[in-house]
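Below you'll find a set of structures to go through.
FYI, it's all coordinate maths here, none of it is from the lab. This is a predicted model, so every value here is computed, not measured.
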Structure 1
Amino acid sequence: MNAKTLRSLAAALVLTSLAHPALAESSKQMKHLNEIYASIKERMSKPGLDLATTRDIVENLHLAATEPEAVTYAEVDAGGVPALWCIPQGSDPARVLLHSHSGGSVVTSMHTDRKAIGHIAKAVGVRALVLNFRRAPEHKFPAQIEDVEKAYRWLLAQKIRPENIASIGHSIGGNLAVSLAVTLRDKGDPLPAAILSVSPWYDMEMKNETWESNAATDVLLTRQAVEFFRESWIGGTGVARNDPRVNMLYADLTGLPPIMVYYGAHEVLVGEAIEFAKRAKDAGVDVTLRSLPEGQHNFILGAGRVPEVDEAIEEIAAWLRSKLGLRASATIAPVPRKRSMTAPRPAP
């Protein structure tokens, strides 16, 4: 799929989405976020790093977000899956965001995403359950989707109704968010109300041309790193790169709940996000496709600090509220907060 085709598809699909005011140029906070990403990318590229060190480096991504005010946390065993409740003050206890973290199934954790998802949960006015699913290569496919499904079924056992659950995630978590719904549909089980995929990694073939065209603008991802994630996840399992269980561009998407796909315009995964949205629309799914101008992969990690990210989160929250049967704006009283101009820098 060439660049002209991608632009045409994106333009057609974005017409169904909410209005989003583009800023004339990146804020200082956005530029600083990019510097944090670039620093982590540089440190990861050093030869000879072992997996434990790589994981420690990437965990520093949590520094990008501010601590959300009036949000508390509680660790929980979600049907055998370690997880973390993000509980905004005054939130609706009957509705839940079930979140799968990023990291290609290999790096990051529920702790990396804790603050960013706390901001999103607060904006929606509901609790979020952030999963710490098993990671590859110690636990290859299908361990991750099994854990997400276990947690979903645990929520149902806690008397949370499926129509009150949104399956959300970013990067590989955006893949898992969709995969959960596909798995449940195939088993004839109740589906969540909505799916949110942010900066999704859907395509294990990695053949979309934005891998090349956006290589210079994506300050976090490299082909080499993502190929390592792919090998760690499905290498040696006999699962093909076009297997619909891992590659959502080949999955049957019919009958899925409404999906929002939100990507950063500068990331290498742009092409597959747009292609997935087209395939979902062609399958009759209610799709909303949005792009953050000059946004990077996993841009939501800048929550509370980067104004462009906070605007995107407001839009995401409005969409989620509409799908979860909530009023247009959260009923939680706003807590005044000061926006920090800079985030702490990762340790050298």
Structure 2
Amino acid sequence: MKVLRVGKHMIPLWLIVVLLISGAGIGVLADQIWRTLTVPVRIEEPLEILTYPSELSLYPGESKTLDISLQNHASLNYSVTLDFHLTNVTYQANYVTFSDETYTIVPGQQNITAWLTVKSSAPSTNESLTVDFNRVENLSFIDNFDSATLKSEWNIIDPYGGSIFSLTSMPGYLTISTTYPPNKDLWQGVNFYSPRVMQAIYGNFTIETKLWAVLNESVQSGGVLVWKNEANFLRLERAQRYDYQEILFVGTINGVWSVSSPEVSNPGAILHVPNINPTYLRLVRTGSIYSGYYSSDSLNWHFIANITMDTDYSLSVGLYNVIRGDPPIYSATSFTANFDYFRISVDK
């Protein structure tokens, strides 16, 4: 039987002939055709970088401002951070400090100012600078670690003592340094001596940090921590274990440690990765589901795993440093984790 397709409807041709002859079907067909439309929809990025310095030239020990012009094509305000990347990331980490501010961009054109400082010990070099912006949604807390003291929301926890928390050893970073012995871990099988900074949080959230660290001994790790109690907590971290550089999303759920063998975490994941510096870490809570991500540039994010942890909405989150020695299996003697920022966005 031959049919005519009209929208989602299949109409036999004999029925169309009958309707047309009777005159009653003309309005019906016209109504069906008019109600079936295909309209292209495109959601565009509202922010555009218009102008920025074409080149920069400065000497060791100097600072320079960067004047950047942005266009906000939308009718809303946006919170924006800028990411700066030199082609030589090791040189950047050792010798160059960029501003790390959060800007409010209003509709229309707006000029913002950033800056960079080069250490007096920096050797000469020729580099390319890439500047990217990130829209930060529902931002409720940010610490760029560019003040003389930590913000009041933080609590410093150093159970064994002797660890160093510094905002000056690497300007613009929170540095957490510790040594072995003893082991300073977050695991029932060892201890909870890990030095860390924590703050209270409630509800669904996204937390993010940028970590710079030299990992060359086993075990060294640092990252973001979600904590309810010793029986329920999650660790998202970059680590050196055995002979591997790794990204781990692990934890303890109802008193059970998720790592069942050196290569397996269930729930969670253990990923072997190149030596990524810096490393961006992001952890998202949606109800009882926690999702872990990592990135090498803050633009392209890689999903790690989901972990289910059933607790109430009252938790703590923060940054930590873990070190284990225990020769001959482990060899770590010291470790320093440098955190560039810590951001919290909450669902509204």
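Remarks
- Which of 1, 2 yields 2, 9, 18, 22, 20, 14, 8, 5, 2, 0 [P(r) over Cα pairs in 5 Å bins from 0, in percent, for residues 35-194 alone, calculated]: 1
- Relative contact order in percent (Cα under 8 Å, 6 or more apart) - highest-scoring structure of 1, 2: 1
- Test item: Kirkwood radius over Cα pairs in Å calculated as 19.8, pick one of 1, 2: 1
- Looking at Rg/Rh (Cα atoms, Kirkwood Rh), for residues 163-274 alone over structures 1, 2, structure 1 comes out largest.
- Source structure (of 1, 2) for helix-only ellipticity at 222 nm (-39500 (n - 2.57) for each DSSP H run of 4 or more, over all residues; to 500), computed value -11500: 1
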